[in-house]
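Listed next: structures, encoded as structure tokens.
Since every read-out is calculated from the coordinates, none of them should be taken as a lab result. Note that the structure is a prediction, hence the values are computed from the model and not measured. Cβ atoms are built from the backbone, for glycine too; each structure is taken alone.
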Structure P
Amino acid sequence: MRFVSLASGSRGNASLVESGSTLLMIDCGLPCKVLEERLKAVDRQPRDVTAILITHEHTDHAQGVATFSKRHNTPVWMTPGTASAMPAIARVRELSCHRPLTIGSIDVQPYPVPHDAREPCQFTFAAGGLRLGMLTDAGCVTPHIVERLTACDALALECNHDYESLQRGPYPESLKARVASRYGHLNNHQTTELLARLDSTRVQWLLGLHLSERNNSPERVRATLGPALENVRYPLHLATQDAPTEWLTVE
């Protein structure tokens, strides 16, 4: 199983999970043309995408899905709440936050997260006896999140903001409150605390996602998460807004 972030941040998010001939796109938060360019950059074509999974309706996660799905005849999975908050998409299939599904060779387990959207979810993926856990756009860590992400072989986790930088930054107070709320985004310290609660003995790598360009930096993420990673073997990678990561393999 392999994972790549095509884009990650406040201006747009999209990732790929691949196993064999199955290629899933997680979120379509970029214009269709840009998504096509990012796919080409990682040696994939739109026709290779088996299905799209949408975590929630916010623009930075869903702005390109209607056009991409229509242009390339790609089925789209999302929760009923997310579907109700978006314009109609022809090939929408509804998923439940509490029921697993299988798409091609990948088993997908959706799970609910606290975020200020209609019915947001995140996912774990399994193939060939290996598990990849993904979490972004959550304002706090719930016991259910810990249950879903423990004992994974790889993790892709939100490191949205540095709390002090957010408080000192240019956002209006209302937006600062929203980002830092229980229905906002995880800060670096919260992600560090999450890692401490997980059984990570099988983790091969950690990818930091959704870094704020205004209220975070790779240096701050590494400084905060560094102590938690001192006694582990796996590397920390960080996704960026304007370019794909390398393909990360789970084996």
Structure Q
Amino acid sequence: MNLKTATFTPAAFVEQLQALPSMPNVFNPWRDYDEHNDSNADAPTQRAEQLRLYFEQRLKTTRLVLVAEAPSWRGAKFTGIAMTSERILCPERPNSLASKAMLPPGRRTSCPGHFPRSMAEQTATIVWSKLLDSGFRPDEFVLWNAFPCHPYEVGNPRSNRRPKLDELKVTAHIFPSLLTMLRQPKVIAVGRIAETALHKLDPSATSVRHPAMGGATKFREAMEQFVKNLPRQNTDKRTQHA
């Protein structure tokens, strides 16, 4: 398939994700059911629909894609949306970040019996807050991961690990499809793993520090510098509230 001429719809993109081969100690949020941690067997269908709607909102307006390493068990594992927690997508009580995010109506898929409250995730909160505080509209950016599925430690789905090189190779065709669907927006690699994974696909991608493990301040500073360096015609609307 010629990615330069192909047209991807959000539904077709989600189907690509669902068709990825099964891998050991890897959870596909849009296809797989976690009988111990998901709310019910419809959870993967719900996550697939949430991701589809997320992209539908952004098809004609995305200017920026932030790409991190891989989904977190407290984030996209349950929402289906990268760097987005249930606390942002479908909070039990109103909060300022959720109201600003303007996400399509979502439903939690984590099991209430195990998790009394919807899941929160620190990286998700930091990234969403910084982008919105910088003046970006919610529909101007898309969040994604170099490895789209959730990699976890053997026997512990409630854990995170770095994706392996062979896992990244198996899913390498996904990111070009994403860029084609979104009409080739600007790309920012969040962290070293994403930077390495994206280098061959988009050598022009900007790199910033990942906010985890004490990197929040450097991430915020790098994003501030990125916004300052954007062409003026692209920043007038974005930075008016910064």
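19.2 is what came out when mean count of other Cβ atoms within 10 Å over residues 78-85 was calculated for one structure; which of P, Q is it?
Values: P: 19.2; Q: 28.5.
Label of the source structure: P.
Looking across P, Q, the calculation of helix-only ellipticity at 222 nm (-39500 (n - 2.57) for each DSSP H run of 4 or more, over all residues; to 500) that yields -7500 traces back to P. If you line up P, Q by distance in nm of label points 7 Å out along Cα→Cβ at positions 62 and 230, the top spot, with the largest value, goes to P. Set P, Q, criterion distance in nm of label points 7 Å out along Cα→Cβ at positions 54 and 86: the highest-scoring structure is Q. Of structures P, Q, which gives 13.5, 41 when Rg and Dmax of the Cα atoms in Å, for residues 142-213 alone is computed from the coordinates? Derived from the structure labelled P. Each of P, Q could give relative contact order in percent (Cα under 8 Å, 6 or more apart), but the derived value 25 comes from Q.
Ranked by distance in nm of label points 7 Å out along Cα→Cβ at positions 14 and 158, which of P, Q sits at the highest value? Don't skip to the end; give the middle numbers.
Details: P: 2.1; Q: 2.8.
Across P, Q, distance in nm of label points 7 Å out along Cα→Cβ at positions 14 and 158 peaks for Q.
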